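Listed next: structures, encoded as structure tokens.
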Structure 1
């Protein structure tokens, strides 16, 4: 946890405030300062730090100490003047090489502690982990151009598949979002996915799709979401998110509600190695392969 009083380099930015509201209703607001931010071996000087003075219940109950913004700066909420993101500052301060103005995300899971990667997670800034590519049997990621007009890592996602059956989704788009726990898609696609799981149903109490704990792996569907014209599969073990009681678990794929685009969060990202190439305005994906699927149900409230 960051304590500004313990830092000799922290400086308050007079008059600057911020306030944010997320799609799940959680909110936070507070003041702004600057400090030197160290990530691995990189030091980002005078990085804006948004300190929360008010938090909604969702954040208070969360195990996390904060959020690292990895979208584009245009959605920054600091007023009266927006601030640069850590990656934007890495680029302008030449912390990362100009031909590698990117970061990568490899999300592990408690379910995978006995796998080769031991379920560990990591980010890289300024380089792509070649060992991951080698392990996945590819020479380079699959890249697509992105639309940054909304400030997100947004790309074309014109189709999906369930057990190999392609579902045409027209001009659908999606964003890759490391800050979203689930994968959020359209209502009709949600229904088709859970129609393929025995005993699944929409639960009014939990306002989402649930299905029986202990559903055999071979009874769970193969679900993929397209990144442009290539499909990338969700690990079957991540189709379940957390226990909700009565032998049921909350699904890892849920409705996107009123959003006009899919939000592919951790449920999907745990199945891929994601490359966010900010300099070249493109998104790269590598499909990860796990031979063993651990479908043990997570505790209530979920566990990443």
Structure 2
């Protein structure tokens, strides 16, 4: 599912929250959204279903917990929150209790860092770009100040590789980051919990680094600055599958985190700007740009 959701000036926090939740849980009829939705400029494309379910409608004031299944049998838990003025926070948890309305092992920065949350301006109105299937959730925000500086929030799911990395062993495959996580220079994806050699890591220590085929020993970043070539050797923007590798100075072993699932790709950092379309064959991808450093391409279908 892809949605370009536009909300009116002086929109209510609760209405924007409910509209986002409806989009992520399968609503495709704009008429079912709140009166604060600008229907004329709101777009919903649902060739692929959104894939998320409402898990806890009472997760807190202006908060709702959504869940989505993982390919390996686990579950992703995300709390949508418009409780903090100016942002939509999307904290990712390892687990969530719908009775106590509390979660365990929230990913680093996802519920507190303004650089990891799409901006909103309820006073003047604005736009949110939302992409989702049961494999991922991507969201960016546009206000009078421009697009989200870090491109978009990415809640993804990695395909585990290591033999110990199983549901039975209890390690989550969900990760949280932004488009800037695809850049070099200390930018990461974060897991709710990561296995250490002697004890598990959580918080700021549960780190994954992004890697693509563009990354090489000469120091090229995951999002290259140069373009690829088509069959006629004309320049085209490449789509690089994103892989994750465990990173920590004291991890004590090599951890193959696995590739991100769900048609999420890194592309040339010079491509357009956030919200631009990138045609690839018969498919259209939407761009989420983090400055001049990194760019994510996610499905607009």
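Each of 1, 2 could give distance in nm of label points 7 Å out along Cα→Cβ at positions 111 and 199, but the derived value 1.6 comes from 1. Determine which structure produced the value 3.3 for distance in nm of label points 7 Å out along Cα→Cβ at positions 15 and 287, calculated from the coordinates; the candidates are 1, 2. Attributed to the structure labelled 2. Upon calculation of Cα extents along the principal axes in Å from the atomic coordinates, which of the structures 1, 2 produces 55, 52, 31? Corresponding structure: 2.
Values quoted throughout were computed directly from the atomic coordinates according to the rules given, and no laboratory measurement underlies them. Keep in mind the model is a prediction, meaning the values are calculated, not measured. Cβ atoms are built from the backbone, for glycine too; each structure is taken alone.
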